[in-house]
Structure 1
Amino acid sequence: MIAGRFLTAANLISILRVPLTLAACYFLWKGNQLMTFIFMSLAILSDTADGKLARRTGTVSDWGKILDPLADKISFAVFAAFLLVTNRLPLWIFAVLAGRDALIVTGGLFMSKGRTPPSANIWGKLSTMILSLFMLRQALLPGFRFPGYEIIGTDFLGLLSVVFIILSLATYAYNFFRPGRNTNAA
C-alpha cells in the first residue's frame, strides 16, 4: 500500500514536469531556442521545487517518492528521444539512459510486493543535474564540444553524464536490495 496523500502541491509540480518537457520539445522543433530554454529550465527547476516544497509543508509521501522519479524518467525519455531523432544526442548515450531507467522502473514494479520506495540520494540528484545540463546544452548548442575532448561522439560533459547515470543506477540498486531494508510485507 502506498502511504500519504496523492494530491499535494509538490506532487502536482512533479506531474507538471512532463508537459513542461513536451512544450520544450515543441519549441525546439519550431526552432525557438528562447522558449525551449524557458520550458526546459522550468522543468529542471521543478525537480528541485517539488522536493523542497514537500519537505517544507510536511507532505513528503510514498506517492511523491514515486511520482518525482517517474516524472524524471518520462521527461528524460521524451527529451532524449527528441534529441536522438534530431541528431543532437548519440544513440549510445540514449541507450545507457533508457537502459538505466528501464531497470529502475522494473525495480519500482517490485515495490508493489511490499517494499517502500527508496529516498533520493546524492548520486541520483547529481545525475539528474549533470544530465539536465548536458541535454539542455545539446538542445541549444548541439555542435558545441569542449576543445580536445571529443570521444565516442560526445565530449567531457556527455561522458560525465554517462558516469553519473551508471553511478545513480548502482546506488539505486544497492539501496533497493541492501540487507535489512524496510519492507511493508506482512
Structure 2
Amino acid sequence: MSRLLARIMPAVFMLPVATLVYIIVCAVLYEQVFRRREELSFLVSGLVTYAFVAGYWLLLWRRSVRWTRLRVLGSLGLALGALGAGAGVLWAVGLLDEEFGTFLLGPTVIFTWLLGTVFLWRETARERAGRLEGRAGTAVVCPACGYNLTGLGRTICPECGASYTIDELLASQPGREDTEFDRAAA
C-alpha cells in the first residue's frame, strides 16, 4: 500500500469517527455536566469535535504539506474564519431556532475549515515543478499539467487528457536540453 493511500484511508474514516466523538461528548455533557441544557452541550461538543478533527487532520497530513509561513498563518486565519462562519450560522439560524443554530455551529466550523485546508494546503505548480526537478533525469511529466507520466504505457496524460508523441514529450521535459536521447539521435 502506498503512503498516500495509507493517508487517504484514515481521511475517509475521519468524519464518521468525528461524528462518534460529537455524539459521545454531547451525550455526556448533556446528562452529566450541563444538566440537560442543549445549547451548552451542542456548543462545547462542537468545539471539542473541532479540536479533534483539526488535530487528526494536521497529524494525518503534516508530512505531505510543505509548511511555508503563508500556509501556517493561512491555517490559523482559516481556523478563525471557520469559527466566524460558524458564528454567522449560529446567529442567522438562531434567530429562528436557537437550539438548532447552536447544533449547526460545530459542523459548520468543521466543514469550513476542512474545505479551506484542501485549497490552502494543495501543492502549487511551482512546488510541483521543484519537486519533479530533482527527478528530471528519471521522471517524464506532462508538459501541460506537470503530472508524472513515468511508467505509463501511453502518451496521453490521465490527469488532463493531453496527447503527445514520444518526441514531443522528451523535448518538453525540464532539464533535458541535451540528454542521452538527443546524443543518440545525432
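A short reminder: the numbers here are calculations on the coordinates, not readings from a lab. On a predicted model such as this, the values are computed, not experimentally measured, just so you know. Cβ atoms are built from the backbone, for glycine too; each structure is taken alone.
Couple of notes before you dig in:
- Highest-scoring label, criterion being mean projected area of the Cα convex hull in nm², for residues 88-159 alone, among 1, 2: 2
- Which of 1, 2 yields 0.9 [distance in nm of label points 7 Å out along Cα→Cβ at positions 144 and 168, calculated]: 2
- Origin of the value -0.50, -0.59, -1.32, where log10 I(q)/I(0) by the Debye sum over Cα atoms at q = 0.11, 0.12, 0.19 Å⁻¹ was derived from one of 1, 2: 1
- Comparison of 1, 2 - label where Rg/Rh (Cα atoms, Kirkwood Rh), for residues 16-103 alone is highest: 2
- Relative contact order in percent (Cα under 8 Å, 6 or more apart) - structure with the largest value, from 1, 2: 1
- Among candidates 1, 2, the computation of distance in nm of label points 7 Å out along Cα→Cβ at positions 80 and 128 that gave 3.2 used structure 2.
- Read-out distance in nm of label points 7 Å out along Cα→Cβ at positions 96 and 152, computed value 0.5, structure in 1, 2: 1
- Here helix-only ellipticity at 222 nm (-39500 (n - 2.57) for each DSSP H run of 4 or more, over all residues; to 500) was derived from just one of the structures 1, 2, and that gives -22000; the source is 2.
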